[in-house]
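I've put the structures underneath this note.
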Structure I
Amino acid sequence: MSTAEADFPDVTVFIALLPAYVLSIFYRSFLSVIAGPVMADLGIGPAAFGLLGAAWFIAFALAQFPVGWALDRVGPRRTVAVAMAIGSVGALLFTQAGSAGMAAFAMALIGIGCSPVFMSSLFLFARTAPPQRFGLLTSLFIALGSLGNIAGAAPLAIAAGHFGWRGAMMAMAVGFLIATVMAVALVRDPPPRAASATPEEGLLQGLASILALKPLWLIAPLTITGYAIVATARGLWIGPFMTQVHGFDPVAAGHAASIMAAAMIAGAFIYGWLESRTGRAKAIVLWGTLLTVLAFVLLALTGQQSYLTAVALFSLVGAAGFTYAILMAHARQFFPEHLIGRGMTFVNFLFIAGAAAVQSVSGWFIAAQRAAGLDAAATFANLHWAFAALLLASVAVYTLSPARPKR
């Protein structure tokens, strides 16, 4: 790392982009807490509700390709400014949505607005910090950003109870606008890379180079399912599970979601510390995922028996399954310097596209199970069995991936 690159300190990245990332995490996880009033207000069922969450993830995922190109070619400042301006419009539009279609469109705009925030942070860390600090900085950023998970749990439920879900979301829309102004004012592009003999690659050429990296094909299945399943459990279904299976009211369900969110934050800190001490990203992800599989199996078997057991197991899912940053650090090792932006955004595309698919399919799964006459407890048990099976299959492929590039 050159002296010029060191002039953009890590703390500036946190100040400039962490508020926006907190909101990004909030908007991918808040729906479970206000599921009842949103579905009642918009006149929709579980399938359409699942599509609301999926709209954010689909737009976010598709935006990763132009975001990756823009980071490498024009820098994070302009990339963030344009996208977050679009997201601000979406956040305001969501508060006025009168139909499922308008709400889904607004969620898609918010997804576009959030799409460059995390990647811009990782891009700046990769360009301005020593490689051995990348996993720690990423985990710390994710852990602090996961305060959005907590904001989207009990505090949102309480605010929605006092001001209605539209009033509560209007406050978040104002926060999104403020975060946009902060990011535009504070983000600075890092110094240009030193001249390289490697030719600049366009969007499609860069994507082709990334797809030619064979280790990524072994990492990809877990990238697609691991984060997606944890995000879906926290973002869509922990609230309905606690209300329908254990009779919680929305505020109590919000507290359960807050506990799971806190466990995710703790998991991110612990994983970051472990990776920085051991450098064994693959082993950490492998064992964390197996523990998550066990938690889902126990949730399917015993989650309906006691609300304390259910909350404890959801928390274990959150803590053990939140391997997002470490899996990203594992994949990052295989990208050449000129493809860091596009490489990391491609991996993030897999994370988010997986979440879009799992959220959408899980909504249809829940609706189909209930239509077949199963009660809520049996329906969610089957969902948790499906989650465990998907994770187990994905981690089986992941075991074949190399721990680090061959030198």
Structure II
Amino acid sequence: MKSKIQFAFLASLLVIMALASESLFAEERRERTIEEIKVEAVHRAEIGQYPLIGLDPGDVKEAFASIKTGDKDEWAAGFMKVSDRYFDEAKLLENSDPTKANAEYIRAWRLYSFGRWPIPASPGKQRSYEKAIQAFLAHARFFDPPLEVVRIPFEGKEIIGYMRLPKNAKGPVPLVIAVNGLDSRKEDLTESFGAILPFGVGFLAVDGPGTGQNPIKVSETADRMLSRVIDYAQSRPEVDKNRIAMHGVSWGAYWATKMAIVQRGRLRGASAQSPPVDKFFQKGFLMNSLLGNREYLFDQVPALMNILEGVHTLDEMGQFLPQMSLVHQGLLGKPMAPMLVMAGVLDTQVPIDDIYLLLSKGDTPKEAWINPKGGHLGRQVGVWPDPLIFQQVIIPWLVKTLGTPAGSEIR
């Protein structure tokens, strides 16, 4: 009798523990409330943490003062109200104080961009995105060397990209094709990659499949769009067709990795920050790590769902993602172009297992920059912020990789 009572007690205890565990899991997996988002966003602005790098905390607080709910259009309206003021001031100052005008355009662009973050999933957020592009292009008018907006015909539509080439180049120059992540855009990449121009290297920034102004969504064959971008780059007489590299951030790193395989004969190399490879695409990782992820500010799964072709529900997403795995596609392990792979061991958005798997495959030795204390993209607050990684790790590797004389053909 005593053993039966003990068994019943233990069984009841296990049930209670399981229920408590499920409750804790649900708490951990839930998205931030709007008030929690406000607190976290202001904090990130204060310490220069993504996605609020370059935003003034005072501007963020001002925008939040008129945002009371999680409504997407209300969010966009709050940030557009602040952004509009800077944009209007910039227009008035263009002739009398161009330096200040440019600074105001940058300020407006960053605020508009956060007004559409993470994706322009409502009419208001779409309007904020359109204004972000307008403000960025106004800022770009001050660039020297200038920005060229390129329009590449593609399947009856067009791929829009931003190209900048070094000044006073003597002959064709090497080029980096840069691809954004889930919630960043080609405008962000263009702002960063201006730093590579003094090294005699140009760049062409494009929105990855499913994001920004890209004409197609993510699918197993969406890399064809980037193949077309390489076609275009090689057709430009100012570009050395034998010295083209690709750089990708997060989802863009996935494309950079895939292109290092399927276009290895046309790429000198590829740099990839936190590339999803295999485990990321499994349903278990979606449910246990991406849903309610707190490293991501908010709405990572809805944003991800939005970029996938024909996906509208969580169940459809769980069925779709595995086909994007480079293991599933039979690509990982094939010959590859040289790569720089960057990641953080503490990344909760792309599993470090994917990075180790990638480093162990292919036929060419890869270079790795793995931050043991880093999160997504290897970033570490106050130690390895995004701009520092870009300046000290990414640019030097790309310059070195593209430095081979043009007369030396790639494989």
Structure III
Amino acid sequence: MDISSYDAERDFDAVVRIWREVGWIDSDSEAKAMEYFLDGTDCFVSLIDGSAECAVMTTPGLIRYQDVDLPLSIVSGVTTSLVGRKLGLASGLTAHAVGEAGRGGAAVSILGMFEQGFYDQFGFGSGSYEHHIRFDPASLHVDVPYRAPVRLTVDDWEDVAAAFSTRYRRHGGTTAHPPGFIRAEMMWADKPFGLGYRSETGELTHFIWGRTKGESGPYRVQMLSYQTTDQLLELFELVSVLGDQVRSISITEPSGIQLQDLVRHVVRQEIATAKSDHAFRHVSGTWWQLRILDLPACVAARSYEGPPVRFVAEITDPLEAMLDGDWTGVGGSYVVTIGEHSVAEPGSDDSLPVLSASVNAFSRAWFGVRSPSGLAVTDDLTGPADLIADLDRALALPVPHPDMFF
């Protein structure tokens, strides 16, 4: 396989062609946005006869683990042209890109999956369920004063990117470093709308950004950014005011919030709007996966005030068979201590119980996607019953949510 780092002069037109062929973009303006999307992103291409026919992008960022920010690599695009299918290009290039992220110091890799299962071969495990709710915005009840917002357009991309990167993030919350990542997402929104609030100094503090459809919707909120929960409630009040005209709006539930607490007449809406374009919907599913790239760094981020838990973690990593060089995944044996200051050191200790797990399952357990006892039933994770019970307590974490799309 002919793998090369992306060269804008040589590869841009070919990468745009790939994205057009797979239906990710259509217009010239969407193609223009790719210039901003690729700025600051690591891109790798597979060449056939000197032309890129597969492209994989990774974008640097951060992911919150409890109160610690870990360096993150977002696999932000995996595309193969119609010419490059069934040649193993996407698999080989994805493994290479993830390996480069691990070698470059990222502690975690995360991606949005097109189908569950494909990315398992690279050590990724499924994330937690995300709740997507479509409802009548007039039914959103928030008891806070209304303030007129400021209008936001794509021209405000720098302010939007700055605000989104410093927004309030709970466990699992992610952010992308390159401002062009947000600029491109704003440009790709179909018939966009943006509303928000600025401080007395002009700083954009909280906002919503999304897409519209027709006079009455449905609208879709694609970015919801705030620094405090009071600001979140003000944004909900702003959404409710849209109900003067808009009949339905879709929002992905923010981390730590049960949005349905604030929506009135849920059952009535569901019955009255059934089979319409504005039908009330509450669906959940997982669209993202993650994996650990630096196991000691991820373990060190865990602070646990209960009785310390010590064990040997025997981790398997499918990337070991795919990569050469000085970073081939995180497979191996580690002596792990979970406590106030958690640590993982390569090695073994015959006096300690052993947890055997794939990196896929261990990543899910470590980030709190599911409990170790649950993963012992459905995933590749085994160990003595007493150890599993101890890990259930030591890894009782908030449910992780990225709170952004990628």
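Values for this structure:
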read-out: Comparison of I, II, III by relative contact order in percent (Cα under 8 Å, 6 or more apart) - largest value held by; value: I
read-out: Origin of the value 24, 16, 12, where semi-axes √(5λ) of the Cα gyration tensor in Å, for residues 124-219 alone was derived from one of I, II, III; value: II
read-out: Read-out helix-only ellipticity at 222 nm (-39500 (n - 2.57) for each DSSP H run of 4 or more, over all residues; to 500), computed value -13500, structure in I, II, III; value: II
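The numbers here are math on the coordinates, done by the rules we state, and not lab data. What you see is a predicted model, and the numbers here were worked out from it, not measured in a lab.
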